[in-house]
1. For which of I, II does FRET efficiency 1/(1 + (r/R0)^6) of positions 30 and 78 (r between Cβ atoms, R0 = 25 Å, to 0.05), calculated from the coordinates, equal 0.70?
2. Tell me which structure, out of I, II, gives 23 once relative contact order in percent (Cα under 8 Å, 6 or more apart) is calculated.
3. Which structure, out of I, II, was Cα extents along the principal axes in Å calculated from, if the result is 80, 60, 23?
4. Determine which structure produced the value -12500 for helix-only ellipticity at 222 nm (-39500 (n - 2.57) for each DSSP H run of 4 or more, over all residues; to 500), calculated from the coordinates; the candidates are I, II.
5. Which one of I, II has distance in nm of label points 7 Å out along Cα→Cβ at positions 22 and 54, as calculated from the coordinates, equal to 2.3?
Structure I
Amino acid sequence: MAERTLRGARIGSSSLQGDEGIEFSPRRRVTYMTEKGTSFSVMFDADAEPPAEWFDPRSGEAGFLDDEAGRAARAEFEERESQQRTHWDMLLERRTREELEELLQERLELLRARRASGDGA
């Protein structure tokens, strides 16, 4: 019974509602510039405040507005990149280099003993 009622209708492929009375909200195109000099555009609502930083959907690079907010965001982004801590930096915050050397030697001795006895690979 259900098959007969759906016959002839392409569900999901087209709408039965017309375009009458539909009013789209006003929009504006905002252009961002990446470090490599490429530009890309993003559509925003006319009333929306565009963010100073946006990632390019094609390349994944960070793009910035060409105004005061964009320049401030670019400076903050570059500062974050230069101050990014690595695992090694965080490890050195917890232990001294001598302690790390000692731990390394202990672990190497343990592994060599295991291999010699045939317990592990």
Structure II
Amino acid sequence: MSQRVVYEDSNFILKYNPFETPWYILYTKGEYKEFSHMPKDQREYIFEYLYIIEKAILEYFKPTKINIASFGNYYPKVHWHIIARFENDSFFPESVWGQKQRSSIISLPPLEPFEIKLTKELKECCI
């Protein structure tokens, strides 16, 4: 399955990455290889967006932990992974890129109501 767009504005695109736990990736639209290459206003907005996304995931899905990571080795453009983690997900406590620990037994609420609310919050944030 491929990623799907959840939210988009003039600076950022938020995509859902299909996985056993909620996993979102926030991409910059600008061709910035490093965070320090971004304009100041976008650097500030990206942290506000990360805050809104993390808080929404915590409230709705109630994960054990949130992992937020910025990698750019394979895709050399600024982007952030926001991943809900649960004690009984397949990889916990390892990273989702690590060694699988068990079969997952997670039951999650539906994504659609969450994403509708999240999109509204992101739109209100930085217009």
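A short reminder: the numbers here are calculations on the coordinates, not readings from a lab. Computed from a predicted model, the values in this text were never measured in an experiment. Cβ atoms are built from the backbone, for glycine too; each structure is taken alone.
1. I
2. Attributed to the structure labelled II.
3. Structure I accounts for this read-out.
4. I
5. Corresponding structure: I.
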